[in-house]
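Participant: Structures given as structure tokens follow.
Just so it is clear, none of the values below were taken in a lab; they were calculated from the coordinates. Worth saying up front: this structure is predicted, and the values here are computed from it rather than measured.
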Structure 1
Amino acid sequence: MELIVPLYEVVYDVVLLFAMAYIWFFFFRRWNRYTAELKPFIRNAAVFLGFAVVGRFVDLVGDFYRIPYLNAFLSFFYGTAIVGVIYTMIRYVLLLEESYLHFRLSSYSSHTKAAAELKGAYIALGSKSKFVDVMELIKSAKLPTLVFTRNPHLYQGMEFVVPVWVTQATDQGISPTKLHVIQEHALKFIRKNPNAIVLIDCLEYLLLYNDFAAVYKFLINLKDYLIPAGAALIVIVDESALDERQRALLLREFEPL
């Protein structure tokens, strides 16, 4: 066996061979791992990358032996590998687009349907993920929305949302102890904007300054005013801020989101 090419070409061919073999082995190990929808892509990738590995091996052997029709042989294996991998990638991207668009359309449809049926009193019990869900629901509804909140900045850029700061520190907002003022503010908003939404995302803060009975009566009264007007009342609260009795009372009057 005699080296018929410069040494750096041998090193180059060896490195590429190991790289291609690793990639091929990566896909080959996953031959039966995924669902029926993804298996064709994994198997196609393994097969076509196998052509590339064979081509690299023959190319390496050609560094030591003169192989007849070597260029034609390499063109066939490399060409098959390149075309096959491109075909597999295109098919995979098309699958992703189809799945993504289907998800987006389904999500849009569900939000639109929910927004159209957004009448009544609702409560979102949970963590920040529930807050995000309610925000998406409001964005899809695009109805006039009055929000009583501790964080008005969260609603910046939403033209149809009017945030009201609930705070004890300044007169720029509404004090949490003045539940009647919050109610009057909400009723005034509903009179000007029929079929609107009133959102309270600071129930825990209200409970710091009022006992549960007072806050519960306030919510029930507000609900009784809003529902006949065709409006929606949404309350967001961290479930850990309530005991079992309080949670049961709220769920009796509010539909969970």
Structure 2
Amino acid sequence: MPALHGSIHRGASADQAASAAQLVTALQGQYPEAGRAYWALRAWGLLVWQPAYASVIAAELAEGVLPLAGLQLDVDTAEADVSGFAVAAGHFIPCTAGPRRQQAARQLQPVTNALLRAVQAHLPLHPKAARRLLADCVLAALLRIQRWTRHTGYPGLRFSNAALIATGADWLGLLGAGGDSGYLVFDAGGGTPQLALDRRVCCLDDRRHGGSLCDTCPRLARAERLRRLQAASLADAPTHQSAA
């Protein structure tokens, strides 16, 4: 996964509150024009997306549960980014699909709750907005898995669109985020249906210099999102064909 950088640590757990404080300060310095709402949502998204992706990927591909107790986050203050994460040395917990999702969600919830409190100590961030952005991360991770397994032929695992929608709903229900994100179905060309995020919260990237509304921004009309997604898919098609 691009920029997903995980490792194992054997030392004391890092202070997640301190990590959040460093990140908020870095974002304020790098994007002073963007404002408090942007800083809060951006900090939250950067702090939670890697543990969320890693938890989903571990459960769906590695058939285990990633131990998140003692999570450390590597904050790059120069780039106002989270460059990686580390989990305590231990063992993945093997279990069947349903129970491992439940157990992964139980591990993810206290971590994200703590990170939300850490961000809220510095900036106002509504729990609903935070929950919706976390839901986007979870469903985006599943989309990555679907696309990766299609292109690599990962043995024994292929998600149809219908299966991915059902799996995403299962994850969100377990996280108490049912209905906080979803999937759009669009025509990827030639009548091929493809999924994209149906977001319920805007990340406010357009508030910073050089920022813009993403193709799946909920502030865009649904028809415009579908148009953009199809256009982007068609633009990428020659690259995919030449690489095949």
Structure 3
Amino acid sequence: MSEWLVLVIAMALACALVISAVVLRQRRVSADDDPSQTPDVIEYMTMMIGVIYAIVLGLAIAGVWEARNAAQDNAFSEAQALHEVSERAQVYPPAVRDHVRADVRAYVSYVVGTEWKHMEEHEELSPHATELLDRVRHDVMDREPRSEAESQTYQSMADLVATADTARNTRGQNAGPTMPGIVWFGLITGALVTVGLIFTLQIRRSGRELLLAGMFSALIVFLLFLIWDLDAPFGRGLGATTEPFLDLFPSVGAGG
């Protein structure tokens, strides 16, 4: 049996049991029962639903913000590894050193100028950027060490290229939205229920009540927008940026 079917059945049973219990209790209430002597259930339910929804919103914001920070850290790891490759190429002869640095710079330039936007639009890595990183790998791996300094640097540079490739693959896996559709369904449904409960409290049209109701609704919309904006770690305004690449390769940002 599907887990979603089990969930639907469980929710239906919970609703049926509560409604049945209330109906049976009402049938057993005596004629002289005074409901005004009991607490207002509506106010209690409204308060609890608001608290539960606030907790869910908080968890959702924390989740997408953590994913965004992880994506930014991952971009820094990739940029730092490539920067080290470029710096450690100093041990090679000038022609080889310049070739390695040119290929690293070409890759970084393409990531900053083209691939980041490609990820936003297509939610995947660019094949051409993969080819550019492969060139860097071949530059490092295909050259046999010809001196003691090159021998000592060879393995570390190979490890750095592997680190950059791992960080890049992780970036590709996180290129799209991270929040499942069922979670969005719950967040939007919860927002509608929470705002709708305002009308169960007999809200009047006084300026103060209308202002508070409007501000409350606007706050929920803002928080949902914040979650949506952070949901794609590399794709929207508050997502991870190319700043690590630009900081470590300033000539790319300067267009030089």
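Participant: As an exercise: Cα extents along the principal axes in Å, calculated from one structure in 1, 2, 3, equals 101, 49, 28. Which structure is it?
Facilitator: On the way: 1: 96, 35, 35; 2: 51, 46, 34; 3: 101, 49, 28.
Corresponding structure: 3.
Participant: Please state which of the structures 1, 2, 3 yields -25500 when helix-only ellipticity at 222 nm (-39500 (n - 2.57) for each DSSP H run of 4 or more, over all residues; to 500) is computed from it. Write down the numbers at each step before the final one.
Facilitator: Details: 1: -20000; 2: -18000; 3: -25500.
Checking each candidate, the match is 3.
Participant: From which structure (1, 2, 3) was P(r) over Cα pairs in 10 Å bins from 0, in percent, for residues 145-224 alone calculated, if the value obtained is 18, 54, 27, 2? Walk me through the numbers before you get to the answer.
Facilitator: On the way: 1: 18, 54, 27, 2; 2: 15, 37, 35, 12, 1; 3: 14, 23, 16, 12, 11, 11, 8, 5, 1.
The read-out was computed on structure 1.
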